[in-house]
Each structure stands twice: as C-alpha cells, then as structure tokens.
1. Among the shown structures 1, 2, from which was the value 49, 43, 27 of Cα extents along the principal axes in Å calculated?
2. Taking FRET efficiency 1/(1 + (r/R0)^6) of positions 95 and 215 (r between Cβ atoms, R0 = 35 Å, to 0.05) for each of 1, 2, which is largest?
3. Given a value of -500 for helix-only ellipticity at 222 nm (-39500 (n - 2.57) for each DSSP H run of 4 or more, over all residues; to 500), calculated from one of 1, 2, which structure does it belong to?
4. Quick check for you: by distance in nm of label points 7 Å out along Cα→Cβ at positions 127 and 167, which of 1, 2 is greatest?
5. For the read-out relative contact order in percent (Cα under 8 Å, 6 or more apart), a value of 17 was computed from one structure; give its label from 1, 2.
Structure 1
Amino acid sequence: MKKKFIYVGVLCLWATKSLAQLNVQLHYDLGHGMYGNEISSRQHLTATVENFSADKWGSTYFFMDADFGDNVLRGAYGEFSREIQTKKMPVAFHVEYNGGLSYGTGKGDGYAFGDAYLTGVAYNWNSKDFAKGFSVQAMYKYLAKNGPYCHSWQLTSVWRNRFAGGLCTFSGFVDLWYNNTVNGNLILMSEPQFWFNLAALRRVSDDFKLSIGTEVEISNNFVYTETGQNNRFYAIPTIACKWEF
C-alpha cells in the first residue's frame with residue numbers, strides 16, 4: 001500500500017521508563033477511490049507489526065509493513081532504531097536503519113527501496129503519566145547506492161496523546177528531508193492516526209485491546225504516480241484496526 005513506511009516510532013517517547021509494547025495493525029487504503037488511475041498499482045491492504053522496548057540505557061523500536069494485493073504479498077518495508085539516553089542526558093543519541101522492497105501488479109515492475117542509514121540526536125518529552133508526549137529528531141541521512149545524492153538530512157517529530165479517559169488516542173509523525181531530485185528539494189511525509197480504544201468503554205474487559213480508527217498519509221513529493229512522477233501533494237486515508245499485546 002505504501003511506497004515507504006506506514007508508521008514510525010510513536011512509542012519512542014517513553015524512553016525514560018522500563019516497559020515494552022507490541023501491537024499489530026491492519027490498514028485498508030482508500031487512495032484508489034480518491035485518485036483513481038493515478039496510483040492504481042498502490043496496494044489496498046497493509047499489515048504492520050510494531051514493537052517498542054525501553055531500558056535504563058534508552059529504547060529500541062522497530063516495525064515491519066507487509067503490503068498485500070491480488071491475495072499475495074506484494075511488498076515489505078521496515079525500520080529499526082535505537083536511542084541511547086540516561087537520566088543525566090538532556091538529549092538522546094539516535095541511530096536508525098530503514099529499507100524494503102516491492103513487487104508491483106505488472107510484469108517485471110518490482111523494485112527495492114534504497115537502504116537508508118540515519119544518525120543524530122532526539123529530544124523527548126513525556127507527561128508524568130506518559131499519556132502524552134513528543135519527540136523531535138535532527139539527523140544526518142545516508143542513502144546507500146544513490147550516487148551523488150547519497151548525503152541528506154532529515155527532521156522528524158513524533159507525538160502521542162491519549163485522552164478522554166483512555167478512550168481516544170491521537171498519534172503520528174512528520175518527516176521532512178532533503179532530496180535535490182524533487183521540486184523544491186524537500187520531501188514531506190506525515191501519518192497522523194486517530195484511534196478509539198474499546199477497552200476504555202464500560203462493560204468491556206481491560207484485556208480487550210482492540211482499537212479501531214484511521215490513518216491519513218499526508219505527503220508532498222513522495223508518492224509516485226503511474227507515470228513515474230513524485231511531484232505533487234496527496235492526502236490518503238485508511239480504515240484501520242489495531243490490537244495491543
């Protein structure tokens with residue numbers, strides 16, 4: 001469904017507390033109905049496995065996306081990051097890898113995402129109850145095997161806000177990075193998510209960790225059309241469900 005990542009590190013905000021969390025998401029993409037043949041090879045269904053764990057030295061985060069089309073796996077994309085931060089450090093040291101591959105709907109139109117390696121610093125803030133927080137990251141980005149365009153930079157902001165007695169969660173990220181092959185030399189990517197957490201309802205067990213909601217992929221100079229161009233703005237929503245373990 002996505003040309004790159006679907007979701008990044010909203011749980012990386014909790015790096016000051018010893019905890020771990022795993023969730024699985026399923027997204028149905030509505031882009032075909034909105035943009036038609038412009039993005040006809042975009043997959044309808046994406047499954048995501050996401051995991052976060054924290055310790056006294058920092059936090060580890062990873063996710064893996066699997067895109068499905070024509071009843072088969074059409075693509076995969078993943079990210080892995082580690083942050084080093086102790087209580088005495090005002091910012092965290094951040095390292096990250098991301099990459100993947102895709103096989104389109106036509107013959108011979110598969111491709112691989114270029115491996116990307118990032119390193120930089122992150123400032124993390126959390127409320128006392130960890131119901132809300134944000135992270136701001138400034139990173140150098142190396143795009144492997146990308147010739148003269150391999151050196152770049154990226155700014156990332158991540159947020160999480162659980163409110164209404166735990167019934168609702170608003171979370172997401174926004175990335176901005178340099179790429180001198182696109183209009184304006186910048187690519188913007190954001191994926192805000194809104195969830196209704198059913199476990200917070202009366203007469204629903206606390207162990208019933210199902211959430212239903214939506215994600216909107218907002219991007220500029222990121223999504224490729226069927227003619228091979230990535231020079232316009234898109235806002236593509238999904239219908240989604242999530243189970244937390």
Structure 2
Amino acid sequence: MPRHAINSTSSISEQLITMTTETTLSAKQQAIVPIAAHVAIGDLARLNIALGRGLDVGLSISDCKEILVQMYAYAGFPRSINALTELMKLLQTRKQDGIVDAPGLDSCPVPQGAALLDAGTANQTKLSGAPVKGPLFEFAPAIDLYLKTHLFGDIFARDNLDWQSRELATVAALAAMPGVEPQLQAHMRISMNVGVSAAQLRQLIQVLAERVSADAGQRAQAALDAQLSSGLQH
C-alpha cells in the first residue's frame with residue numbers, strides 16, 4: 001500500500017469504498033501477524049524466525065522496527081525493547097551472510113504540543129468511527145490524555161507504517177494475549193473501519209492459528225464473530 005494511503009484527507013467512508021473489496025492479505029501483511037504476536041507473548045526464538053520471514057517477503061527494516069516499537073503500547077516496554085534487540089541481532093547475522101535488507105522510510109515529523117493532542121484526537125476518532133468518550137475516561141482523565149496524545153498521536157501520526165498494517169499488528173498482539181478480549185474486539189472493529197475486510201481478518205485468524213497458537217486463533221475468531229454479529233444487529 002502506498003505511503004499515506006490511510007493517513008490522507010479522504011473520509012473513512014471514502015476509504016472503505018476503495019479498500020474493503022480486498023479479500024486476501026499480501027505476503028507482507030501476513031508476515032506482520034506472527035511478528036506482533038510473538039512480541040506480545042515474549043517468544044523471542046519464534047520472533048526471530050518471524051522477522052526473518054518478514055524481511056524475506058519484503059518488509060523493510062523500518063517496517064519491522066515500527067511494528068516492534070508500536071507493540072510497547074500493548075505489551076509493554078520490556079517486550080518491545082527485547083524484540084528490538086532481537087531484530088538488531090538478526091540484521092547483523094543477515095548482513096554477515098550477505099543479505100541486504102531494504103532500509104525503508106523514516107516517518108515525517110509528528111505534531112508537538114497542543115497540535116499533538118488535536119492530531120491524536122482526530123486520529124482516534126477516525127479509527128474508532130466516532131469520538132471516544134465514557135465514564136472510564138471521566139474516572140481516569142490521565143489515561144484518556146495518554147491515549148490521545150501518545151498512542152493515537154505520537155504513534156499513529158507516524159506515517160512510515162500505514163494504519164491497516166498497524167491494526168493488523170494490534171489485533172495479532174491482542175489475540176495472542178489472554179485476558180484482553182474487550183480490546184481485541186474493539187480493534188477488530190477499528191481494523192474494519194480502516195479498510196481491512198472480514199475476509200482478510202479471517203485470513204489473519206488462519207495465520208494466527210498456524211504460526212502462533214490455536215488459542216490465539218480462537219480468541220481472534222470469537223472477536224470477529226462478535227463484531228460481525230453486532231454489525232448485523234445494527
């Protein structure tokens with residue numbers, strides 16, 4: 001997908017018209033799934049294999065770094081940092097073996113100060129399909145601010161990885177971790193909001209089951225079923 005394909009000025013509805021016709025994930029999109037999942041559960045040995053496969057099918061070094069950095073928002077700094085260290089080791093080995101991996105793109109600068117809150121709020125609204133409000137955020141305003149300024153601002157404003165790829169990574173990570181089913185279902189919905197089709201999500205589930213674990217695949221399937229059921233009811 002071209003850079004800025006999701007982070008554009010077109011509306012979500014316009015994006016859906018052009019994106020939801022896709023029925024399969026590309027090889028690079030499929031490669032994101034086990035990478036994110038193995039970071040989330042801290043399986044560095046299998047992460048090393050998944051990163052190698054991702055690089056082999058065309059993920060750039062920047063793509064891989066961006067996925068691993070984003071994972072700290074869902075799995076914590078320790079697992080993200082350990083994953084980045086594993087990527088460094090892998091790249092050194094590949095370089096010694098004469099493999100030249102594409103460096104990829106750097107992100108454009110993200111907004112700062114008050115503009116960051118505005119950008120993050122706008123990104124969160126686009127991803128969710130509506131402004132995000134509720135008692136939880138009134139109870140703990142700090143988490144609302146962190147979500148808007150940091151997750152949806154600092155991270156989702158970075159344009160060297162498109163929003164579909166970021167959501168595929170997020171869904172995969174959440175599916176790999178038990179106990180976060182509400183967030184998994186929410187990101188199933190967000191994935192569809194940014195143009196990932198139900199057929200592509202079913203393929204993501206298959207990749208999870210085959211390359212990560214049956215449990216991860218089952219959690220993702222349950223979340224997708226609930227989302228599709230909810231959509232039919234509305």
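Values quoted throughout were computed directly from the atomic coordinates according to the rules given, and no laboratory measurement underlies them. Predicted model only: the values in this text are computed from it and were never measured. Cβ atoms are built from the backbone, for glycine too; each structure is taken alone.
1. Computing Cα extents along the principal axes in Å on every structure in 1, 2 gives 49, 43, 27 only for 1.
2. When FRET efficiency 1/(1 + (r/R0)^6) of positions 95 and 215 (r between Cβ atoms, R0 = 35 Å, to 0.05) is calculated for 1, 2, structure 1 comes out on top.
3. On the way: 1: -500; 2: -21000.
Going through each structure in turn, the value belongs to 1.
4. 1
5. Numbers: 1: 17; 2: 29.
Matching structure: 1.
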